[in-house]
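Scrolling down, you'll hit the structures one after another.
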Structure I
Amino acid sequence: MTSRSYATPSTPPPVPGHVAVIMDGNGRWASDRGLPRQEGHRAGMTAVRETLEGCVEAGIETLTLFAFSTENWERPEEEVASVMGLLKYYAEKEEAELREKGVRVRILGDRERLDDGVRAAIDRIEEATADGSRLRLNLMLSYSGRDEILRAARLLAGRVAAGELDPAEIDEERLEDALYTRGLPDPDLLIRTSGEFRLSNFMLWQLAYTEILIAPVLWPDFTREDLHAAVQEYQRRERRFGRVSPS
């Protein structure tokens, strides 16, 4: 299980090691400008670059972006096709630059629903950036928190049925080992843009003690300055993880 610690008054405020982002507001951004929703998704890619570069500047080690949920498959076919096309295009376009910047890309979620072209593109970018050590970039694609927990439960149940695991041995560490995020620390900071106060089925297990910041800005307008402001707000908070403040 991930070990957790927090700063005492005598230590400098820490930069969050892991920042997660619910990128919300693409559709409203486009609607406000009389544009198709697809244009909002396209504009949101600029915010992805801003956030990634801002994380590198701030010394953040891991960035996780909620790119596409399992519920998003229910959106109009044209919009889904546009989002998938953008993901494929940017995976191919940004591969070399991400590798040069030392960014390691991982795609986490149910890949079975992705078409062959998208799967091939994400396989290539994962392989090309596998040696990156400056920033871990996780894109949650075809993902939902409840489905992730159900999947982990089924994996553990299968091991029990096969006689490989005693049910009494199932603890937090074993369950975390069955999640898509295996080997990753829990997020220290969650940012949700567009002013909405919902988790939207995102990383339900991992966010148990995460600091949450709601940013009013729509995702396409989110900049590295907004990220740095969120980090500064995080640094002003005291993380107790259910404990009392140290005296």
Structure II
Amino acid sequence: MEGAELLAQMRLNGAVPRHIAIIMDGNGRWARERNLPRPLGHRSGMKAVREVVEGAIEAEVEVLSLFAFSQENWQRPLLEVNALMSLLQEYIAREADELDARGVRVRILGDLSRLSPGAAAAAEGLMTRTAGNQRLTLNLFISYGARAELVRAARLLAGDVRDGRLALEDIDEDTLSQRLYTSDCPDPDLLIRTSGEQRISNFLLWQVAYAELYMSPVLWPDFTRRHLYEAILAFQARDRRFGRVPV
């Protein structure tokens, strides 16, 4: 089916996921298959970002979280890292007007202290500009790792206990969740990974505890809103029990 037909079917099926998270994988393989440098694969992946953002808006998803650059990615060759930082700035410059006009609130989450000065300034400017938008929250995870996020949350909790703002016995799942980057978002209902790999890769480990997983064989640069709708339709066909037994 075409994208419009899938969208219509999806609306007939009922509720869509409130929060969709995507591990955008396959840029390097896409470039290698075409005998192109890896940075050109990342550049081609920018088109897929626009596709899924527009698709999420059409599907009336509330939150879209995209895993763009992990903490481990800093270990890649300097040329590729620099290219990724430049692409972040280019993406913001190219898409800021459209994102703002479409009512997208953009948040860039992770250890932003490691970004280049230009990328950090661009990120801060985009977040400030779109802070009041409410149609879709777009979380871009840059320099992010879920284990590091949990360590950060533990340190924040420890500091609150040390300074008397929180009693030790009051620490529970909610107090920890409130100290994660996604504290004001519902947990993901659906986690999509592209390129056929079947790993979570240190992404939102706490938050995806009950997310439905959908592994797409499509390399990220080739991922379109039609593929997003197919993932949502697969989600709608599943029976989510959250550990309970039907009565």
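Rule-based calculations on the coordinates, nothing more; no lab input. The structure displayed is predicted, hence computed values, not measured ones. Cβ atoms are built from the backbone, for glycine too; each structure is taken alone.
For the reader, a short list of remarks on this structure follows.
- Given 2.8 for distance in nm of label points 7 Å out along Cα→Cβ at positions 55 and 239, calculated: source structure among I, II: II
- When FRET efficiency 1/(1 + (r/R0)^6) of positions 127 and 207 (r between Cβ atoms, R0 = 25 Å, to 0.05) is calculated for each of structures I, II, structure II comes out greatest.
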